[in-house]
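Before anything else, here is the set of structures, which you'll find just below.
All of the numbers you see were taken from the coordinates with simple rules; none came from a lab. As the structure is a computational prediction, the values presented were derived from the model and not from experiment. Cβ atoms are built from the backbone, for glycine too; each structure is taken alone.
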Structure P
Amino acid sequence: MLILLAKTILALMIFTAVYLFLVFAIPYIPVNSTQELNSEDVTVYIKTNGVHTDIVVPIKTKYKDWSQTIQFSQIKSQDATMQYIGLGWGDKGFYLNTPQWSDLKLSTAFVAAFGLGSSAMHATFYKEINENERCVKIKISAAEYQNLISYIENTFKYDTNGNPIWINATTYGQNDSFYEAKGAYTLFYTCNTWANTALKAMHQKAAIWTATDRGIFQHYQEK
């Protein structure tokens, strides 16, 4: 019994060491570091709260009106003057049951880490967006934006009428809403991995892989 316990502890230590190496080393490998000079038709943003990365897009452009599917009536404020929407993917249980870090339970973290739960899309509406150390502006072409639209749309689950399946959650702010999503959150496919893949879909600077927001934002820091 003691031998089995020792082997288990050793295996966990090795797994943790390998995972931490991947988390801190692999994101330094860039993709799309040399970018083509394309037209700049749409401005989008990457925005982090220090842990989680969202992709922020204008609500209405000639390419897409997000308010047709992610409706103002589905946020508490029902404020139709909003100009931008931040979209992020993550573990459903974590989103809905952990509005503050103090609310985090070991069971919620375990389910999220090992892909045992379902996922959700989180939408946050904004009247304006300002660049700062946690929010980076990216100008992209119409074709790149269409790629982003397709990527985001393919993450939602839809009802029989083709609408994103709204989750009636009350744990967040006045301008937030949640929707059922495809896939499962794991240690190797996190909310930041999803956002990093969105950047790849737009052919923008990104990490070859990352589990953290730092893995994304380090490629947008001034050298």
Structure Q
Amino acid sequence: MTELKWRLVGLFGTWLIQAIFSTTRIHFEGGDPNHLKAAGARIQCIGAIWHSRILMFAYLYRGWRASILVSRSDDGEIIARILERQGFETIRGSTNKGGRRALGTLIQRLRSGGSAVIIPDGPQGPRFRVQPGVILLAQKTGIPIYPASYSARHARIFSSWDRFMLPRPFTECRVVYGDPISIPADADDLVREACRLRLEGELCRITLNADRYFGRVTDGCDEAIRSEKPA
């Protein structure tokens, strides 16, 4: 795809987000519209949002100069173009391509006073499963992770691996924020895994919370919540 086409993709995506969410009624639980933005201004934060639920937050926090890790795939390029037009800084990389370098860049941004957003089950899943990179990032920087999710009363659910949610115009949406999670600086493999499961369970808990408010069924989250709870 040529550079002009990519720019048009970014323009159209930005227009679509604005057109949809400017007509929706949005309710908040556990925070307010400036929750992550304000936290980032005061103490810095690492936002964690599922791949399928990123769209709302691209709208809510447009203009917030947070760094977001985005894959180098064509789908990632589409997301990156839209996010950049929304005011975010995108850092390209994933588990399979450029992940170590991208993680190093994110650490530098955070140590310089910035904030970050991670899509912990991206770019290709498994769906609703936290990859370990976000835990390592929080451990190395000492910055807490803030989970966030949302749902909508009327939405199109795509048949993609992540079951991406696209709310319909004029619908009602619910944003839910979870409890922040900090990773000890001296965490070993066992502690990091426990923290990973805790984040996974918290993200699934708030996603189920948001979906059930509208009577939606969310497959794939109950198992994560059960595994996070102590036996």
Structure R
Amino acid sequence: MVRSTALLLAFVLAGCGDQAGHGQARRPSDGFPAAARPVAGIVSDRWSTEADRDRVAEARAVMDAAGIGRGMTVADIGAGEGYYTIRLAARVGEDGRVLAEDIIPAYRDELAERASRERLDNVSVRLGEASDPRLPPGSFDRVLMVHMYHEIAQPYAFLWNLRPSLKPDGRVIVVDADRPTDRHGTPPALLACEFEAVGYRRVAHAAMPSAGGYLAAFEAVGPRPAPGAIRACDETGRPL
């Protein structure tokens, strides 16, 4: 896969420039409600082995259902070892871009080395925060979160800070298991409630057995609510 040096440099510089500006505009997690349900711990940089996941065509099924195609700009949040990052890079092609993000420096560094080793010139790797993915505003057609939503310690602050990164028709794609968050899953009703609390609307939901659960898609609608106006959701998916 070959990208021109000029295009890659433009992407990297744009991301770096935004990082400073976005950081100034960001609000701290203070003022947001805490998660009113357990938060799972991060136990690994992988959900399953890449060979096992490819055997059931997991990434292809998820990318097809998410509508990810050539030329798109996609964020892979909680990228870990890069299973999706690598396959997204091939899917979007040399005219597309993939930004892989993780909050653990060692995972970020290992993935950056892998992207360099495999010469994925349309991939950029960034370190995020528990309450903020630190993504450039107005940049993404799709933001992908696979088997990691239940690990987000401050979901309302995180989703609030994520919203500006979407293009007008951008979507957030979540893949997770239908089980309690303390068992490394997120019940669909709870997921929808937390997204809706921050001004998103669920636009798609489908079983995704090859990925061990379901896929849900969300779009941002209307203005972001003030942090203090956000109501947390209980474990059953009802606002408190």
Can you spot which of P, Q, R the value 16.7, 55 was calculated from, given it is Rg and Dmax of the Cα atoms in Å? Q
Calculated from one of P, Q, R, distance in nm of label points 7 Å out along Cα→Cβ at positions 50 and 138 reads 3.6, and the structure in question is R
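Suppose Cα extents along the principal axes in Å, for residues 66-129 alone works out to 31, 25, 20; of P, Q, R, which structure was it derived from? Walk me through the intermediate numbers first.
Numbers: P: 39, 23, 20; Q: 31, 25, 20; R: 30, 24, 15.
This value belongs to structure Q.
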